[in-house]
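Structures follow.
What follows draws every value from the coordinates through simple rules; no lab data is involved. Computed from a predicted model, the values in this text were never measured in an experiment. Cβ atoms are built from the backbone, for glycine too; each structure is taken alone.
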Structure I
Amino acid sequence: MDNYEINNDTLALIPINNYKSRIIEKNNIFEVSMTPMQIIDNSCQFFGSSYQGRFSGTKKLIGVSHKAPIIIEESKEIIFFPTNSPRLYDCCWISLKNINDYRRKNNSSMVEFNTGHHLELDISYGSLDNQVLRAARLESVLRKRKEI
């Protein structure tokens, strides 16, 4: 597959190499000939913005500019967060609303999605917890603005 847009079923984007990603969806796992960052940017554009525009929005809404969560599509509250700096090759992107739970696993972390899928990430629990909390804060600010 050469193109992909993030949707409600997308759980995670995992880099395979410099040119491919593994997409984990609720009922499917497959590969795409794009990097996770290309998928994030294309998906933002598909929904009317760009990664840079969404990044600027996150910075303005919650003041975060390092490993910032991104609103892919606001009406469906599709928010993804990076596991590392998005500039790094090994950065995965995780869907906030599809997380059921996450926990420490030795020196890494385990994410359990609401589908029962599990994904082990090579980041500390503290780092994952911080990323989830940032994304949840962004989601909360977005919801409050919708109510006004």
Structure II
Amino acid sequence: MEIRKCTVADMPELIALYQELVPWEHSVKCAEEIYRRIESDDHYFVLAADDGTRVLGTAMGICCLSLACGGKNFLVIEDVIVKEECRNMGIGKMLFHALDEYAVRHNCKYAILVSSGFRVGAHAFYEKMGFVEEVRGFRKGYEEYYPAVPSES
């Protein structure tokens, strides 16, 4: 298993993985355009867990600058998913270790992530990775403020 930085060529497999997390419609072309913007910004780190034939997991870290952390940054972890039939095989652990290394290289004081309340199995995994539930997370959606964007074929 190789944990590596994603490439534009990974987008079709990442879209399929994300659909296991949240059902949504997204074209490969749109994902490729978004990824090109992400890969040009060193604050983003998108990982792929690759078994040599396919991508089995992914996670994204975003290094945020902070005025309140005494010169340190913090890491936001998003879009964590391991293919359902490949869970409990150490893939998520490898992804999180790579995110930890990225955070240390980028002078991060801490990492945060949010997870939907019903994802109890994921919460247990995050605790095993050293995360503690000591803060309360909030989320506000903005989709109602934007017109629907048609899916590209």
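Tabulated values for the structure
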{"read-out": "Top of I, II by relative contact order in percent (Cα under 8 Å, 6 or more apart), largest first", "value": "II"}
{"read-out": "Entry that produces 34, 23, 18 once Cα extents along the principal axes in Å, for residues 74-129 alone is calculated, selected from I, II", "value": "II"}
{"read-out": "Label whose coordinates, when volume of the Cα convex hull per residue in Å³ is calculated, return 103 (choices I, II)", "value": "I"}
{"read-out": "Structure from which 12.4 was derived, mean count of other Cβ atoms within 10 Å over residues 34-41, options I, II", "value": "II"}
